[in-house]
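J.: Listed next: structures, encoded as structure tokens.
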Structure P
Amino acid sequence: MRFPSAPALFAALAASTCLAAPIGTREEIVTRLRAQLPGVPVAEYALGAAAFDTDLREQVAQNAAAADPVVAEGKVLWNARFKDGRSLAGCFPNGGRRVAATYPQYDGKLKRVITLEMAINQCLRSHGEATYEPTDAATMGKVVAYMRSLSDGRKVAVRVPAAAQERFEQGRRLYFSRMGQRNYACASCHLQNAGKRYGDLPLSPPVGQATHWPVIRDGRAVTLQVRMRQCLESMGAAPFPAGSEELNHIEYFLTYLSNDLPIKSNVWRNW
């Protein structure tokens, strides 16, 4: 089962109501989703489209082992020794355990939002190693898959201090901004039309989306920013580069929406 084609999806969306005025707090968005999706517990939003389709849930459960080879290869990269004898594991507290649940983070010294991929590359750079391309599934994808697995079951806990409010607001604004040839926003699908079917697939709500990344598709780890870039292309918009301030800020906002939901990384997907 695949995500419906972009023309079919957006033709269906064109018949729906106009995008509501942007709302920003997690409480406001959860309240709206509860009204739209009665009978679906907030905890189940983390299942994405599978929250609304029992067949999809069964497929995910049946293919749970698809992540094992990717995570195992990520562990090898994670523990590989640098030229100076250190490793990625040595750059993070507790060898990286329970750390991914706190990313993205705002760095007050750099005055930037730091994603997990950026933190990994900062470690590599500081030890004189070549950095990974953010979209490379063979390196960054596998390492993120392993590092996120070290936080499985840990509740997302992204902080937005006062100094980060401007970056957070930029992410929120971009999430609600219409872009591209089809003039849709991220919120057009995932907030306004969450749970509705287009083609064979229900649209996932924004709350919970950041809990299960990366997803494993065709044996490859697909990170959240890679998927966001794919969505932008479907909207007819030129996607922001992976690791750009724009995508970092959207990820910051989107992950904040999943606060208090447990991470279940490396979920199999075939759509």
Structure Q
Amino acid sequence: MTAVLLDGLGIPESLRWHDGRLWFCNWTTGDVVAIGADATSEIVAHVPTTIPYSIDWLPDGTLLIVSGQEGLVLRQQPDGSLVTHADVTRFGIVNEIVVDGEGNAFVNGEVVLLVRPNGSVQQVADGIAFGNGMALLPDGRTLIVAESHANRLTAFTVEADATLSHRRVWAELDAAPDGICVDADGAIWSASVPGRHCVRVREGGEVAQTVEADRGAFACTLGGADGRTLYIGTAEWHGMDAMFGTVATGQLVTERVAVPHAGRP
């Protein structure tokens, strides 16, 4: 049974378990928030000009933030300030980010971009049907992209130079996927706003478990001390134009599961 960890949020997106805390982007406030084991929260970054769409970290622990509407990948400095890590404006609106063990960041939208540690940008896939959540399987050589407008999870092989090849359908879904994460069995947990649930799906599309929500499920991650707590970010959704100035319906909810976290993020 799910339990409410935190409520009164805007749109809780891009849930991540990092350094012993749960992190997420609160879209309507522009904040990146971290919650400790004692349930105390800290605003660790604020994007004043636009929405912090998604977050991940470089191998040295440096926080990266996708400032989607600006088309920038931001990097947090030691003093907490934000600087441009990569300018991706020429590729249109960008959304999710996942970083590999070498510091290569994959960023999606209608394409998939490879942002190398030096900030250089290369398009490595196109024709993405509204790219949303992304994850690297435990092997580090398989990138999964949630294509919301196609109701599917798409896989790519990550080559030695971090470019992508061998595009294929990993799973067809009944409802549009949003944020995703991976467990130690190589299954994907996929949140869905229209589906109002989070499903655990295996390659090929078999749904092994469903956690229902009473509102749209935007993102999910596995974490906690043993990696077996499923965190889900939920909220009512009435479109981007209605996101600000409305009642804050966002919640973080939890569910205990059997298989722990693996892969990235």
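FYI, it's all coordinate maths here, none of it is from the lab. It should be emphasised that the depicted structure is a prediction, and the values quoted were computed from it without experimental measurement. Cβ atoms are built from the backbone, for glycine too; each structure is taken alone.
J.: Once mean count of other Cβ atoms within 10 Å over residues 64-71 is calculated for every structure in P, Q, which label goes with the largest value?
T.: Q
J.: Going by relative contact order in percent (Cα under 8 Å, 6 or more apart), which of structures P, Q comes out largest?
T.: Of structures P, Q, the maximum of relative contact order in percent (Cα under 8 Å, 6 or more apart) occurs in P.
J.: Let me ask something additional. Comparing P, Q, where is mean count of other Cβ atoms within 10 Å over residues 104-111 highest?
T.: Largest value of mean count of other Cβ atoms within 10 Å over residues 104-111: Q.
J.: Supply the structure label, taken from P, Q, corresponding to helix-only ellipticity at 222 nm (-39500 (n - 2.57) for each DSSP H run of 4 or more, over all residues; to 500) with the calculated value -10500.
T.: Here the read-out was taken from P.
J.: Given that Rg and Dmax of the Cα atoms in Å, derived from a single structure, equals 18.1, 59, which label among P, Q identifies that structure?
T.: The correct label is P.
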